[in-house]
Each structure stands twice: as C-alpha cells, then as structure tokens.
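The following blocks contain the structures, represented as structure tokens.
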Structure I
Amino acid sequence: MIDIDTEIKNAISDLRLRFPWADSPTVEAVLRRLAQRVAASARGGAILELSTVHDVAAIYNISPRRVRALARRRQVGWQIPNTNVWLFRPEDIPALKPGRPGRPRKGRKRP
C-alpha cells in the first residue's frame with residue numbers, strides 16, 4: 001500500500017532540487033488535493049469493472065438463478081449482505097462458465 005504522506009514529501013523534495021519555492025505550504029496542499037482526486041478516480045474505475053448476475057447470465061446464456069448457484073458453489077464473487085445481489089470482478093467471470101448441460105453420464109465400474 002502506498003503511503004500518500006510519504007509520497008507527497010518525496011515529491012516536494014524532488015521539486016525542491018529544481019525549484020527553491022517548492023517547499024511552500026501551497027505546493028503541499030495542491031499535491032494533497034491531486035492525490036485525493038487520483039484516489040477517488042481509481043476507486044470509481046474499479047467499480048465500473050464489476051459485473052452483475054444479469055451481465056454474467058447474458059455472457060453465458062444462462063439464467064440469473066443459475067449464475068447465483070454457480071457463484072455459491074464455486075465461491076466466486078461477492079454477495080451484498082441481506083440481498084440477492086452479486087458482484088463479480090472480470091477475473092471471476094471465467095470461473096462461472098457452466099459445465100455441459102444435462103445429467104452426468106454414469107461412469108464405468110472398475111473391476
């Protein structure tokens with residue numbers, strides 16, 4: 001995890017080498033606001049990548065109920081507490097691919 005205070009101090013010391021006025025409180029305030037905006041933007045981008053049950057159901061052409069069952073069985077995604085809403089990361093979606101439809105064939109008995 002990145003420590004923002006340390007990074008801001010490092011940026012000010014780097015700036016101070018080229019610009020003597022960079023040690024002012026105004027520069028630190030501007031850098032702090034910039035860091036907050038970048039962090040907020042990164043969080044917003046991560047939320048946009050999440051998929052819902054209906055998104056995954058459309059991808060695999062299965063019902064939302066089946067997606068929820070696969071998610072529970074394979075322990076993939078996040079269920080929002082006290083709801084029937086599930087969220088999936090892009091890397092979770094391949095784990096939800098359903099198997100072959102129908103009843104499994106009986107296996108041969110081994111001698």
Structure II
Amino acid sequence: MSNDNNLLAPLMEARTWMKVLAVLLVIDGAMMVLTIWGIVVAWLPIWLGVVLYQAATALDRAEGGDGGAAAQAMGKLKTFFTVGGVAAIVAVVVTVLSAVGMMGVGLMFGGMGH
C-alpha cells in the first residue's frame with residue numbers, strides 16, 4: 001500500500017457506510033418535500049447525500065489507482081462537513097430565536113388576563 005492509501009485506509013473501510021448514509025439523506029430529503037416547511041429545506045439533505053456519495057465513489061476510484069480521486073474525495077468530504085456544519089449552526093440559531101420569541105409572546109399574552 002502506498003502512503004496515500006495508508007492515510008485513506010479508515011475512509012476506505014467506511015465507504016459502504018458513507019454510501020448508506022448518503023442514500024438515507026437523499027430519502028430524507030425526498031420525504032421532507034412532502035411537507036410545507038420541507039419544500040423549503042429539502043434540498044439540503046439531498047445535496048449532502050449526493051456530495052457524500054460522490055466522496056465514497058471517488059474513494060472507489062482512488063483504490064483502483066486514480067491518482068486525483070483521493071484529492072477529489074477529500075474535497076467532497078470538506079464540502080459535506082462545511083455545509084453540514086453551517087446548516088447545524090443555522091438550525092441552532094433559528095431554534096434559539098424561536099424559543100426566545102415564543103417566551104416573549106407567552107409573557108406578553110400571559111399578563112393580559114390580570
């Protein structure tokens with residue numbers, strides 16, 4: 001095994017699970033489209049699933065000797081984690097703002113009966 005393949009060995013072993021997660025993300029996105037809110041955000045898990053699947057198939061090509069495929073797989077994984085991380089931050093911020101807003105509305109209407 002070359003030095004690059006030694007570095008990629010853990011990812012090579014995880015390729016099947018990367019593909020499984022990728023397919024599940026696409027299915028999740030497809031199911032989200034069935035809801036009103038899901039129509040707005042369903043593209044995100046679908047995109048993440050496609051990018052993760054592309055990373056796994058690039059690892060397949062890297063194992064077959066395609067020299068540039070390993071770099072492509074790493075680039076796809078960078079995209080996957082960057083987009084997923086930003087989406088998680090946005091979700092946390094929206095959740096906190098929603099909770100603060102609901103508490104404000106509760107306090108506003110809670111004091112109206114007195």
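We did not get these values from a lab; they are worked out from the coordinates using the rules stated. The structure displayed is predicted, hence computed values, not measured ones. Cβ atoms are built from the backbone, for glycine too; each structure is taken alone.
Suppose you compute distance in nm of label points 7 Å out along Cα→Cβ at positions 14 and 78 for every structure in I, II: which one lands on 3.1? This value belongs to structure I.
Each of I, II could give distance in nm of label points 7 Å out along Cα→Cβ at positions 30 and 62, but the derived value 5.4 comes from I.
For which of I, II does Cα Rg over 2.2 N^0.38 Å, calculated from the coordinates, equal 1.87? Answer by label: I. Computing helix-only ellipticity at 222 nm (-39500 (n - 2.57) for each DSSP H run of 4 or more, over all residues; to 500) across structures I, II gives -30500 for structure II.
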